[in-house]
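A.B. asks: Got some structures for you, see below.
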Structure P
Amino acid sequence: MLGFLTARQAGLDDPLRLRRAESTRRVLGLKLNPDRDVDRVHGNGINTIDIEAIEGRYMLSGGADGVIVIYDLENCSGKPQYTCKAVCTVGRSSRYVHKFSVETVQWYPYDTGMFVSSSFDKTMKVWDTETLKPAEVFEFEGNVYSHHLSPIARKHSLVAVGTKNPKIQLCDLKSGSRIHVLQGHRAEVLSVRWSPRYEHILATASADSKVKVWDVRRASGSLFTLDQHNGDKSKAASEAVNTAHNGRVNGLCFTGDGLYLLTTGTDDRMRLWNSATGENTLVNYGKVCNESRKRLQFTVSRGCSPEFVFVPCGSSVAVYALHTGELVTMLRGHYNNVDCCEFHPDYQVRYAEGNSKFAITMAVSNEPLPCGQITW
């Protein structure tokens, strides 16, 4: 590290190399933070979390109790020990609260004044952060497993929604209506994800073992369906052609540059795909435990070289090297199943002596005692 600093000071090296090296060092040194805690508000398991990208300061969480909480992650006390406070809550006493489990929460990518939640009560709600009242409510015929807003879209304001119905719904935030349906899956859609590289590219994962990639400007169907065998029919059973996994596909995650797509399935496998061609890169991550019947929220590091994947695995979070498949470490701290995790690349915990650490946030579900806990 001193060599990087010396070269940077002399103008001999790119400052981004120093940043990547330090980011990687900190990820490899991740451990449970003894000085930081999070207010315990949820009375049951936590299914989903999201950290806003504007300031990186506020975090949303949605629980199996239907409650939504907004936390302030910033430590303004000047002390090493700090509890992230819940600044506001949509609790059971609110007339607008979801009636059943909240499955996905997401900040509006460009403004913390709005966020979106979806639930097993068959609704997706667009919230005004200031009033904590829904500005728009979309109702569906079945449970809503997942929704996603594009992090880069400028030409559209579409929310992709995956429900118990095999058809993917596209909802327009500007008009407040469902404007389009994508047909091709044969079972419930468990996860949807917009590309962070191209604003019209969408990936969807279903219980039919398939992952489809769409260009929503086209009306002729999906661009392609991912095939774990890369077209080699001799390796695929006749009934399993063009399947991404040998089970339900319940996790999707693009890398930060959008060049690769990761998928997880109930066959206990994780696969890395070229997002442009749909080719299976054949990286072997070994057995990746996945017992979830719903959407699994996992994440990829940003600003590191090499990149790392953080995947809930039982009561721990498994950390893999993205391109080699090596299991780097297991992050432990929960007492029961971890349901979701989110990586924060820029947030630093400030200590009196000036030290800092990167933070990874984990949310746990079905935890008997204590329950509904978020851990750093």
Structure Q
Amino acid sequence: MSGFEFESLEKTLENHIPEDELTQVKRILFGNSTKKLELPACAVSAASERDFELQGHMFQCASEQLRPPRRIRVGLIQNRIVLPTDAPILDQISAIQSRIAEIVEVAAMCDVNIVCFQETWTMPFAFCTREKELWSEFAESAEEGNTTRFCQELAKKYNMVLVSPILERDGLYSTLWNTAVVISNSGKVLGKTRKNHIPRVGDFNESTYYMEGNTGHKVFQTQFGKISVNICFGRHHPLNWFMYSMNGAEIIFNPSATVGELSEPMWSIEARNAAIANHCYTCAINRVGTEHFKNEFTSGDGKKAHHDLGYFYGSSYVAAPDGSRSPGLSRTRDGLLVVELDLNLNRQISDKWSFKMTGRYAEYAEELAKAVREDFKPNIAKE
């Protein structure tokens, strides 16, 4: 079995671990168990007909005497591109929009309140090819572009908040950005946030395509809670998660595009650890499939030129502040993960563990201020 064909860790455990041990194995690996969320038969049937995986899970949360539950449903969508990378650009965009529209419709059947798509969902992940002219044509306005108008219609139709990561072209200077547009359930553009950290590793040398973000750690107040978007490579930076949390995020989405040989051992850890450390929910989304490019490219690492990045391994999941996480979607199939969560759990876990209350932020800030100076000397005691 090749790495690409391996369906999911969860299915392998269920197939090979004795049933009387499986519960304890899952508890140790995944934290407190989630409950299966019963989804409408029409949604299950539609997902089967449209050939994508549909999972539903629910996190447990204690009831409180003074606060009513704040239950909402999030939907994470992972998908492969629909047409080959050398198909006409408008055809590629149209095909992906049609695919996403039919998955979002199923999310609406499942009463999802907030949906997040994968990183630069409208296009192939071409920021490895060393070519710019063709791929920059996918860039568009965050406020008035075709993709945003498409999402506005879906948001209004289904009373749903949409998080839409795109390649943005800023009209003022024609600067390119890796941007997530947040669209309210009213259909209005609530705002945008730009990717703070740009990778320079392996094939992922993206700094020639777009700039580091300049929108800070913005949080969006929606009808369904305060959300933020930590785009892809930002998940490797603990302080990035931390600052979104410090600005009040209750749910942090992490739309990504990452391949097996590079990052898969980290995938199940980083978003989950961020949920624990920051007393909030985190949502990790990754695309699936292998995207082939007509012209071969190199990584500058001595390896032979190649036509693809490898396989995107999906495995999208949601993590809760108590350390539990949902099962992941398939590593190989398009999918929709529907998770019901109670935002009250954030404060309940904060009251229990008090990571923020016990954080020494003034001391950290003072040390960091020193560390970024050119005359910084590490605090090392020597004999």
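A.B. asks: Which of P, Q yields 24.4 for mean count of other Cβ atoms within 10 Å over residues 284-291, as computed?
C.D. replies: Label of the originating structure: Q.
A.B. asks: On to the next question. Any idea which of P, Q comes out highest on relative contact order in percent (Cα under 8 Å, 6 or more apart)?
C.D. replies: Values: P: 13; Q: 21.
Sorting by relative contact order in percent (Cα under 8 Å, 6 or more apart) in descending order puts Q first.
A.B. asks: Just checking, which of P, Q has the largest value of mean count of other Cβ atoms within 10 Å over residues 148-155?
C.D. replies: Max of mean count of other Cβ atoms within 10 Å over residues 148-155: Q.
A.B. asks: I have 4.6 for distance in nm of label points 7 Å out along Cα→Cβ at positions 68 and 332, calculated from one of the structures P, Q. Which structure is it?
C.D. replies: That value comes from structure Q.
A.B. asks: Among the shown structures P, Q, from which was the value 1.5 of distance in nm of label points 7 Å out along Cα→Cβ at positions 60 and 340 calculated?
C.D. replies: Computing distance in nm of label points 7 Å out along Cα→Cβ at positions 60 and 340 on every structure in P, Q gives 1.5 only for Q.
A.B. asks: Also, I was wondering about something else. Among the shown structures P, Q, from which was the value -9500 of helix-only ellipticity at 222 nm (-39500 (n - 2.57) for each DSSP H run of 4 or more, over all residues; to 500) calculated?
C.D. replies: It traces back to Q.
A.B. asks: Then there is this: Quick check on the output: 191 is volume of the Cα convex hull per residue in Å³, derived from one of P, Q. Which one produced it?
C.D. replies: It was calculated from structure Q.
All of the numbers you see were taken from the coordinates with simple rules; none came from a lab. Everything numeric here is computed off the predicted structure, so don't read it as measured data. Cβ atoms are built from the backbone, for glycine too; each structure is taken alone.
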